[in-house]
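Alright, structures below, take your time with them.
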Structure 1
Amino acid sequence: MQKFKYSNTNKRYHTLDYFYKQKFGCKVCKISLNAGFTCPNIDGTLSKNGCIYCSKSGSGEYGGNPKENLIEQFNSIKQIMNKKWPHAKYIGYFQARTNTYAPLNILKEKYETILNQKNVVGLSIATRPDSITDECLNYLADLNKKTFITVELGLQTIHDKTSKLINRCHDLQCFEKTLKKLQDKHIFTVVHIINGLPGETKDMMIDTVKYLNKLNIDGIKIHMLSVLKDTPLEKYYQIKPFHILTKDEYIDIVINQLEYLNPKIVIQRLTGDPMKNQLITPLWTTKKINVLNGIDKEMVKRNTYQGAKCDTV
């Protein structure tokens with residue numbers, strides 16, 4: 001097989017590193033930040049329980065230290081990255097909780113604090129599809145004319161039964177409307193999905209990807225469900241144990257999902273990396289490099305690649 005078009009390594013999928021180097025002409029590092037935002041799904045606006053899998057940090061385990069201000073967080077992580085990539089540019093990644101869920105003046109202050117740092121070429125903003133006001137959207141569109149803005153939308157699954165079970169508190173129509181608004185503003189949009197949700201079959205997980213492929217998303221993050229301590233999912237798992245994907249099952253599903261994705265879609269993540277001291281199961285997710293290497297080796301074995309089964313290439 002010839003080298004995959006959208007990769008600068010031996011990967012058979014469209015890597016984020018390749019995308020950034022093509023766009024900016026250099027290495028670009030994402031710096032994860034905790035800006036102290038909350039979420040409508042935990043503050044009582046929608047519910048007080050949150051998504052059942054969500055940790056207390058709101059997926060911000062690898063974000064900056066919330067006890068530090070944003071500039072301190074940024075510089076702390078930048079110093080570490082600078083040792084390996086001294087000539088890199090940076091993207092501020094607002095990761096923890098819902099990062100558009102605040103008044104516009106607060107969003108402006110936090111976003112622009114990071115954009116004003118040296119060698120920052122853009123922002124990546126993780127949020128929910130029900131938490132972007134038109135006022136916020138217009139502001140992001142204006143920012144996008146000056147820098148590179150990415151919005152990361154949590155979807156997790158297209159299946160309503162599962163969505164209700166995990167307490168997402170928004171429906172698929174809400175996601176579609178928000179994605180369309182972002183696309184109309186030409187904002188680069190990445191969608192998060194989770195494999196291994198309770199009751200979902202392999203075909204259901206693949207159907208989620210097939211659906212997203214038809215919507216012409218720009219990027220995707222694929223996660224494996226982690227059962228974490230002190231979450232509603234932990235209690236659910238104790239009462240109603242469900243099948244947890246093995247590493248081999250997960251690798252097989254991810255490869256099938258990649259085959260149905262247009263090769264132009266940027267693959268920003270292929271597995272999660274939970275904190276060991278918080279994880280109940282599956283323990284194999286703590287060895288992220290083994291999972292990624294397993295995906296690479298199996299794709300070579302199958303002689304397959306991203307988009308192999310895609311009819312929109």
Structure 2
Amino acid sequence: MPAFERKDTHAMTRPEVDLAGIKLKNPVLLASGTCGYGQEINDLLDLELLGGLVVKGISLIERPGNPPPRIHETPCGLLNAIGLENVGLERFLSEKLPWLEKIDTAVIVNILGDSVEEYTQIAQRLNGVPGIEGIEVNISCPNVKAGGIAFGADPALAAEVTRRIKMVTSLPVIVKLSPNVTDITVIAKAVEEAGADALSLINTLLGMAIDIKNKRPALANVFGGLSGPAIKPIALRMVWQVARAVEIPVIGIGGISTPSDAIEFFMAGASAIQIGTATLVNPGSAAEVVTGIASFMDKEGIDDIRQIRII
């Protein structure tokens with residue numbers, strides 16, 4: 001039995017947002033990797049309260065992920081080295097998507113690959129599939145054909161994978177940027193010029209922790225991605241920079257757990273936001289943010305999320 005009471009959510013889920021052609025009932029989405037494929041969190045959160053969700057990253061072939069330990073809590077944050085574990089493209093389409101299609105919220109599929117060809121094969125296969133509103137491209141993956149450099153660390157590689165994906169799909173393409181670069185605006189401009197419809201930022205920051213009792217890294221993979229409130233100031237700064245460097249919509253991600261966090265990102269220039277690590281602590285946090293944004297807009301007399309942005 002659900003841990004919450006489902007109610008008529010029509011009046012609770014405004015304002016609507018047009019995100020690069022994706023119609024969202026509000027600007028709050030769940031971030032990839034923190035809500036599984038939706039069904040895992042459905043008994044803890046009414047997904048229909050949200051603008052949408054970005055499902056766990058999908059690769060061409062099923063991936064087992066990294067060996068444990070692969071999660072480690074840090075002060076105000078979380079390190080993860082899950083290793084992009086997922087069921088693979090065909091199992092996602094046959095086993096996960098049918099359930100998602102029944103939910104009245106936008107479904108965006110995060111995709112990943114080790115080569116441009118893998119990305120394009122996934123994007124082409126998803127094109128025209130009912131129930132999928134858009135693609136979010138994880139360019140933090142290593143390009144095995146380029147010596148392991150992450151697609152998101154090189155403007156030319158980031159642009160190439162974006163351009164190739166745009167050639168094989170009519171779905172809106174959102175490129176998720178890595179913060180592990182010298183100047184994120186350079187990457188943002190490169191993928192915008194290559195045809196990206198929107199940008200998500202930021203992905204996790206590379207970090208590590210050491211288990212001093214056992215005298216070894218806390219994660220089996222040694223390094224992991226840092227998320228949670230600890231990265232919010234960095235994410236906010238990067239959203240501010242990118243929103244002023246490009247013309248396409250920006251989705252803010254990083255340490256958002258309260259309505260005021262979300263409003264900061266809208267003031268910085270975000271058109272929508274994603275909630276990630278906060279969901280693992282409080283599954284209802286996204287719904288609370290939706291309600292808080294609506295209350296703020298009512299109080300300020302604002303009817304368009306874009307009016308929150310400051311110069």
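Please treat every number below as a calculation from the coordinates, not as lab data. Note that the coordinates shown come from a computational prediction; the quantities given were computed from them, not determined experimentally. Cβ atoms are built from the backbone, for glycine too; each structure is taken alone.
Structures compared: 1, 2; top value of mean count of other Cβ atoms within 10 Å over residues 136-143, i.e. the largest, recorded for 2.
Tell me which of 1, 2 gives 1.9 when you compute distance in nm of label points 7 Å out along Cα→Cβ at positions 208 and 288. It traces back to 1.
Set 1, 2, criterion Cα Rg over 2.2 N^0.38 Å, for residues 168-239 alone: the highest-scoring structure is 2.
With helix-only ellipticity at 222 nm (-39500 (n - 2.57) for each DSSP H run of 4 or more, over all residues; to 500) derived from the coordinates and found to be -11500, which of 1, 2 does the value describe? This figure was derived from 1.
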